[in-house]
Structure P
Amino acid sequence: MLIAPPIPLDTIAEGLMEGYGLRATDIVFLPRGGDPDAAAYRVVDACGDVFFLKLRAAQPRAESTGIPDYLRTRMGLSSVMAPLRTMDRRISVSRHNQEWLLFPFVAGQDGFARALSAAQWRQLGQTLARLHCARLPEQWRDALPRDSFAAGRRDDVRRHHAKVLHGAMKGDAIVGDFAALWNAQREAIALAIQWAAALADRIKAMHLPLVPCHADLHAGNVIVGDDGAISIVDWDTVIMAPRERDCMFIGAGVGGVWNRREEHDWFFEGYGDTALCEDAIRYYRFQRIVTDLAEFVDIVCARNAGDADRLQAVQWMGEMFAPGNVFECALRGAAAVRCPG
């Protein structure tokens, strides 16, 4: 969310006191894109301690907060960012039709703004390896959704694609710019849909082992601290899936980063010598492209979305086709094989 929601700062301070016993002396809205239904704040308490507050329109899945808590407190994975407990030991506070989650504030930048060092790449690999081998408590393991390789948003993107081709995606100037950009890249988008659909059936038939996956491991969800530590944040999409669901991000070029060979090599020095299914890597990269396209349409065409969020969605869609970004990286990884469709 790029524009602060209409919640007075005094109201936020009251909620922090009631829920966490935290006396806030300074609350600052942090404009961050990616999720128009979530707002972020930097909070300083009377002792000078700094926190990160996240307000979500939807209630988080219990496992999306419980699992990072387990990984950090029970398995000792210090790179996993978990929410702080409330005074009554809950993981979130419900206020104003929103869920509030409080975290320690990490002084640093995300992986889009600050490149990981070789040592940090190895640490990321080690953390993911332990996640993928984790024996979660039965309550979390059974609650997690299983990746079924279903069409998901592919059918939505097919409908949007047909609308654009027939000039039926209508709206204001922002929608017009978005449709024009889509039309200019129509062949690449059609190819992504084709690859994702064709590979889905192939991967499903392989019955690859399912492991706990973060499932949204792009550079924006890895915070590189000023102290050199890394923190993996935003566990909202945690799922049981083949390990390729996470590993595909290394080399995928999301946001135009994480696309260098040495980064791939450093990561797997930490992760370990594990054979991956290259078709699964290809599938997840194309499926991610399709999913992002659908979410950009949701934002651009939403009646309640602010223009800043909508314009950013248009910008991000355009960047997908830039050199070193997701389309180029996905097609490079598929260049040596024939699309099975």
Structure Q
Amino acid sequence: MYARTRMPGARVLARWAAPLALAFGVLAAPNAHAQNSAAGEPTRLIVGFAAGGGTDVAARLVAEPLAKKLGTTIVVDNKPGGGGVLAMTELKKSAPDGRTLLMSSTGTLVMLPHLQKVPFDIQKDITYLGTVVQYPLVIVVPPQLGVRTLRDFVAYSKRNPGKLAYSSAGIGTGNHFAAEVLKKETGIDIAHVPYKSDGAALPDLMEGRVQMHVINIQVALQHIKSGKLVALAVTGASRLPDLPDVPTVAEAGYPAVEQAPWTAVIGPAGIPPDTAARISAALAEVLADPELRKKFAALGQDVAPRNPAETRTFVGREYERYKAVAAAANMKVE
């Protein structure tokens, strides 16, 4: 009923870093500096996406307080291209002295490698320093579908196998993976219709031409509040303050569907252990600040710190999870 299309290019993952900053006025100029009075060579915090996306905003919110903790200057350096591949290449060739770091993301580290060949190995080429934030997604449907809970949607889909479709921001994007996790864990048969962005998909979704989308809360909130979309469940571990009556997927009866895109600070392989420990400790102190947590919360992002060992284990687990999802869905980009 619905064509299962393919689209070209690694750039598809770049759209997953939604421009949250534009909605909240948090956009900073490229190559912004976070400074204190300490002298010395600056630290570069690379971002693999353009200024204004979710990963970029996380980098800019962390840069200034992290610079103060480390007694240095941090320059946020945007290197967009290839869904984060250009930035990873830049990181990989940098000196392992703790002066070049990268604010990376789910898409680059654990999704893109399953869609195409990438010039990095997440186990061999990275020093993990800590995770920063995660941002749960919301499963939404049009009101005319007549379902109000995730369990009802799953049941409806199983009564109508192959007749429904879900939209995404494109093949290989975060919400494409998220919807395929839902399919894999619930056993529903629902086709994928990729669009150029979440915004491009919304009119067809609200009109009922496609029947489901897994979306960032800030993109969908106004449409949920107005009744143009129905929120079935939140993919994260806890309910969202903006949608206190919407259950988590675990509360809805599907704990295996739980997931949330995340960001992490990493460095090139070979950073001396004492240097890595100093950066990681400073990052943990920064993320413990209640005021910073409030800033992230206003953007729909939850601070979710992990130490280096925990981060490496977590990323490895996420890599294997999305490898299985990509294989099951035969996800490819050309």
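Among P, Q, considering only mean count of other Cβ atoms within 10 Å over residues 156-163, which has the greatest calculated value? Mind showing how you got there, number by number?
Values: P: 17.2; Q: 13.9.
Comparing P, Q by mean count of other Cβ atoms within 10 Å over residues 156-163, the maximum is at P.
So relative contact order in percent (Cα under 8 Å, 6 or more apart), computed for just one structure, reads 26; which one of P, Q is that? Working shown, then result.
Details: P: 19; Q: 26.
The read-out was computed on structure Q.
One of P, Q was used to compute Kirkwood radius over Cα pairs in Å, and the answer was 20.2. Which one was it? Display every interim value, and only then the final one.
Details: P: 21.2; Q: 20.2.
The value was obtained from structure Q.
Looking just at distance in nm of label points 7 Å out along Cα→Cβ at positions 148 and 276, which of the labels P, Q belongs to the structure with the highest value?
The structure with the largest value is Q.
Figure out for me which of the structures P, Q the number -14000 belongs to, where helix-only ellipticity at 222 nm (-39500 (n - 2.57) for each DSSP H run of 4 or more, over all residues; to 500) was derived from the coordinates.
Numbers: P: -14000; Q: -11000.
Going through each structure in turn, the value belongs to P.
Taking 13.4 as the value of mean count of other Cβ atoms within 10 Å over residues 164-171 derived from one of the structures shown (P, Q), identify that structure.
The read-out was computed on structure P.
Read the figures in this text as sums done on the coordinates, not as results from a lab. All figures in this text were calculated on a predicted structure; none of them were measured in a lab. Cβ atoms are built from the backbone, for glycine too; each structure is taken alone.
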